[in-house]
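Next up: some structures, all given as structure tokens.
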Structure I
């Protein structure tokens, strides 16, 4: 199936049903489908070829997402562009990825005007919600285009998304994902999180340019409704769950921690939920257990990468329990069993497969793996070796077949000749009731080479001393893995999708040292 076929499946089975809701405005499948056809026909009439690069620069917005559907319907490759990134970051990515078409919201017009001269490859500018002197509105541009589906030939290995994983220093890595990748992703998701009779209601609370957008398509394929939140407001999020009887949604762990701190969260109505997905970063086991108590037996872990779209492994709600009781910390710290349509193995630095239980690099093979990095065959060859995607994540598969991620390979600390995996230390610190979040990194040390440092963000109104946290880690992990120092910060540096930026933390301590960070 082509990626647009998943929307069309929902359109066919529920044409007059509600496909999307935003700010109490309902959009039917028929309305959305016809607008996506007008957009696609307009792009084809303008002469844009299959796999031409196109972007949508917007916040969470239904019409912006329909533009992405229109791009796919025309056979173009979509560049997800996060409205929370800086104009310079977006300009760099769009130019490097050879963007030819840009749809954007009027709110971003000043930022785009500032960088427009630096985007000479863009041939078509369309403002989604207003007519501008230099860009027609979507309504003006698409007026008169037919609402019939264009006939576009496709190959399963055509590129449909081009996603940036790098920053603005040097060339970013552009992940090329195909129809085949997303067919595998959606199939695995729909097998892991089934519905019997009811139609799903998906809440797009996280950025749709990241995981939330792609996670909405399996819901759409089932003829379900996607509720789109336009801003990351916890009150709006909680209200939407009860109001729209939401059955599934995704949030990164850092946002879940903040939800758990909302007074009275335990009294909210979460009875409609079937699947509350978490992922994109490690989850505190103690906070996960609290989330199960608050939200019910609906927590659903996941593991994936941009290079292996969001479905390498899933920990389903049922797998959070054993014989009716919450599972062990060992089980809860896993990301679940590898999914059925791919192969996952643990390898050493020589590329040899390791026995079950041994720690090494997580490697993935199958139709979920990206086509490669855009304009970077050397980086592709380093990452995909003999058909195996080397994820850069360190982990092991336990005796029951559950996959555990120990850490990113580059984040491992070598202290006095011993390997220290930060995630192991972070789990202990996260368990302290005063701790909101933390990051453990290696810092330069004359005696040990690298010393373990914890950088901690506290819950409002709580306190704990560095000595207490160090003592807790020594008790649980021993002296070698315990932090040698603890710094407290008001807020950890985070990406636009909520991941803690350990690279930025390390730079504060290593800027005068010769170390690759």
Structure II
């Protein structure tokens, strides 16, 4: 092999260069609880306090000993990963355990079927696919009913009934060009011609403004950030983004995509043209806590309004709990805080206990289409290793009467109190503290007009949050990152093992950072030095 080729950085080289420019190009070699470790050139191991937590994947901490020990047992037993198209009793056990949580947190008796996946974005796409599968089935049923009604109308006309030219006949004439008083077969042909494109039209998905649901072909269309979505907009079903906190916005959006098809009805000896609603919207997809939008929490009033509006329109709700679920907000499902029971739930990230790649899509029994299982599959999903690890994770969260949820609420409250104290102290720098439990966001005022050229330039480029992260890492040995679509907001998603001493460490580091911003000291943000220098 060419020696020059061996030295090339071929693994996402552009991203590697960006990390280097921001001071974030650190190779971590070990992890435990809320600490990541890297080694300096001298070989000295340096601890870094991690508040990123795998973007919500480590609610039980890095390398949780009980999860790791169990994973080792499974591997030592030779548990099969590749035993597709066979019986998977552990998958059913996991589904049963999660259903027990759903029944408790949402006071429901309805069961949810489980479809397994490998990542959060895939779990979201499963929900999208199933919702569309269900919509297409309803369209097929509707088309069959119209065909039956056409035959009844044809028979009625043959028996002497006339065609009523009132009501929706005029709209059919406008849509198809059929004239008033046309023969029955012409009317039938017009109905079929007008209906064909309406029945075949692509579905629409709805999501709140600021939403993030992944970056795969389908899920990226539900992601509000145009930078992620627009280059791929031609590849998948489109999404309408709704300002859900505006009272009439959701209803107006639903009305804007509303469409009907024509049908024939026999009534009082006459055939009338009528219109029937087409299921145009496949689903409304939302996060109860919008992570990438800057940690924004759905309130109960908005959640209830969304539920009522979607229910009235026959639109299923997909509750994306990939980042907010698994106890992070003080309950297994963040949506349970606002009483929002989804027709679908998606789980991933912490479902794997910080060790395995596991995800699941849960579908309400009243909406589940069992035939979907024959048109969707995944090689690695539902394997014995990841699913068994997920079972153990749920068991640990549920242990001792849900002690982990209590810890998430208590630790999160203490962390939020510290952040709000800093907000009071640095009000000219800190705009807002948001979140719930151990899913918190610290938003800075816009620095685009900073007197520091360094700060202003990075702010205008949308990179200030990452520059601040680099400073915290180098100078204070703290790992904190901004949210992808709200880069002035730093996210904090530690584990339930977070200690008071670690909160104090974060406070000291943030105070140093806020002082630099208040003083508009851009040079300090570029300060070099080994991470951990002030960690002690």
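Read-outs: derived from the displayed coordinates by stated rules, not from any lab. These numbers come from a predicted model, not from an experiment. Cβ atoms are built from the backbone, for glycine too; each structure is taken alone.
Given that Cα extents along the principal axes in Å, for residues 298-465 alone, derived from a single structure, equals 62, 41, 32, which label among I, II identifies that structure?
II
When you work out relative contact order in percent (Cα under 8 Å, 6 or more apart) for each of the structures I, II, which one comes out largest?
Comparing I, II by relative contact order in percent (Cα under 8 Å, 6 or more apart), the maximum is at II.
I have -13500 for helix-only ellipticity at 222 nm (-39500 (n - 2.57) for each DSSP H run of 4 or more, over all residues; to 500), calculated from one of the structures I, II. Which structure is it? Display every interim value, and only then the final one.
Values: I: -9000; II: -13500.
Clearly, the read-out refers to II.
Computing FRET efficiency 1/(1 + (r/R0)^6) of positions 186 and 218 (r between Cβ atoms, R0 = 35 Å, to 0.05) gives 1.00 for which of I, II? Working shown, then result.
Numbers: I: 1.00; II: 0.30.
Going label by label, the one that fits is I.
If log10 I(q)/I(0) by the Debye sum over Cα atoms at q = 0.06, 0.07, 0.09, 0.11 Å⁻¹ is calculated from each of I, II, which structure is the one that comes out at -0.29, -0.39, -0.66, -1.00? Numbers along the way, then the final one.
Working: I: -0.29, -0.39, -0.66, -1.00; II: -0.37, -0.49, -0.74, -1.01.
Computed on structure I.
For the read-out mean count of other Cβ atoms within 10 Å over residues 34-41, a value of 23.0 was computed from one structure; give its label from I, II.
Working through the options, I get structure I.
Where does the value 6.0 come from, among I, II, when distance in nm of label points 7 Å out along Cα→Cβ at positions 18 and 154 is the thing being computed?
Going label by label, the one that fits is II.
With distance in nm of label points 7 Å out along Cα→Cβ at positions 146 and 362 derived from the coordinates and found to be 3.7, which of I, II does the value describe? Please list the in-between numbers first.
Details: I: 4.6; II: 3.7.
Source structure for this number: II.
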